[in-house]
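Structures are listed in the sections that come next.
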Structure I
Amino acid sequence: MVDFNLLAGHVALDLVNTYDNRFRPDAQTELLATYDDLVRFAAQAGLVSEVEKQVLRASEKNAQGAALRSARNLREGLARVFYGSQDEQTAPAEAIAILERHFKVAAQNRTLTWIDRHALWGWPARVEAALPVWKLADAAFQLLISEAAMRVRSCEADPCRWLFLDNSKNHTRRWCDMKICGNRMKARRFQARNAQAREPQRQQRNEVNRD
């Protein structure tokens, strides 16, 4: 089973990227096809433990289906907000309402406990199917209200546009992955320059042939 490419620098952005090729209607790919995919994603991102993963996989099927739909709904709300921001558009009211609903549900399912003279704002001891969604929503909320939200970028490789958090020194990162999209775009530019450089020679040969 193939691992997820968690290269965005924040789990909320990695979540958006689980709908791959979203800007290619002929190649769109749902990476969260099943509830097990959602659990694997959450575990790989460090949101759930190995023990929690096993409990989640054994949870009630209807609850799993509802959680999967909820995770996708959260993801698409985030996508509309972040891509709208990249395109310098105002966040749609519908997307804001979706995120607000998820954030409130996540907050309502957190618990305050007192352990060894310290308060702990955590999650219920009983593991429910929706736990990965609550944790994803909480992480997304923390990102959106932070200054880091201003450093969210989309890959400049067309049509990739995967989201990532630009933590580069000068905030000039352009690609989701330099080894993949960065090298691909460099190769395209190299080919274009070569084609442009060969054009005068081609025209000259054509003129000679006409003569």
Structure II
Amino acid sequence: MRARQILVATGLRDQLPDIPGVRERWGRDLLHCPYCHGYEVRDQPLGVLGGAPEAVQHALLVRQWSPDVILFPHTDALTPRQREHLTARGIRVVEGTVARLVVDNDQLHGVELGGGPVIPRTAVFVRPRFVPNAGLLTGLGCAVDEHGWVVHDPVGRTSVAGVWVAGNAADPRAQVISAAGEGSAAAIALNADLVDEDVKHALADHRTGHTARPA
């Protein structure tokens, strides 16, 4: 297929910790977003898995939904300041490498540490690493920022002429509603570019006495 311009909306993928049980429970009782899923597990014994720079902030967000929150740093080393913040909010810290999520009768029962103890939890939150599905964009030569995300202007225009992007392919924070808005803004701007191009060609044809080109 040939196109004068393209809009890429290939999204992203979640890179999860390599811990047994994480992939199996993903989206069920192993959750990501406190805003999306916090209400459904409110007031329950909750856990937050470490292993990502944002884990402490994630635990502080989850604390809004339950008074019983445990942070499992896993492979992280917490700073004194982070520990103070967690303590001030009543968030417990259980040290040790997480061995697996314990599941019984298709339901999460707890978090097992490498040394053997199982800490009962009914739901666990984790902050995955967001990886853009941007191979098409980078293959076309689109510039990326220091974190590997495609650079674009407010309407989705990339550094390559005629190539546009919308949603999670370039914006890790875009939820469905905002990604749809980005797609709409990009489509309007893209179409305006096409109209400008049509007018430019029509003027050239008009001035040379050629028949107007079909749309």
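Bear in mind these aren't lab numbers, they're just calculated from the coordinates by the rules spelled out. All values derive from a computational prediction rather than experimental measurement. Cβ atoms are built from the backbone, for glycine too; each structure is taken alone.
Can you tell which of I, II yields 1.14 when Rg/Rh (Cα atoms, Kirkwood Rh) is derived from it?
I
Taking FRET efficiency 1/(1 + (r/R0)^6) of positions 69 and 117 (r between Cβ atoms, R0 = 30 Å, to 0.05) as the criterion, which structure among I, II has the greatest value? The partial results should precede the final answer.
On the way: I: 0.15; II: 0.95.
Evaluating FRET efficiency 1/(1 + (r/R0)^6) of positions 69 and 117 (r between Cβ atoms, R0 = 30 Å, to 0.05) on every structure, the highest lands on II.
With helix-only ellipticity at 222 nm (-39500 (n - 2.57) for each DSSP H run of 4 or more, over all residues; to 500) coming out at -17000, pick the structure among I, II it was computed from.
Answer by label: I.
Using mean count of other Cβ atoms within 10 Å over residues 45-52 for the comparison, can you identify which of I, II gives the largest number?
II
Supply the structure label, taken from I, II, corresponding to distance in nm of label points 7 Å out along Cα→Cβ at positions 77 and 157 with the calculated value 3.1. Don't skip to the answer; put the middle values down first.
Values: I: 3.1; II: 4.7.
That value comes from structure I.
Among the shown structures I, II, from which was the value 0.6 of distance in nm of label points 7 Å out along Cα→Cβ at positions 85 and 149 calculated?
Matching structure: I.
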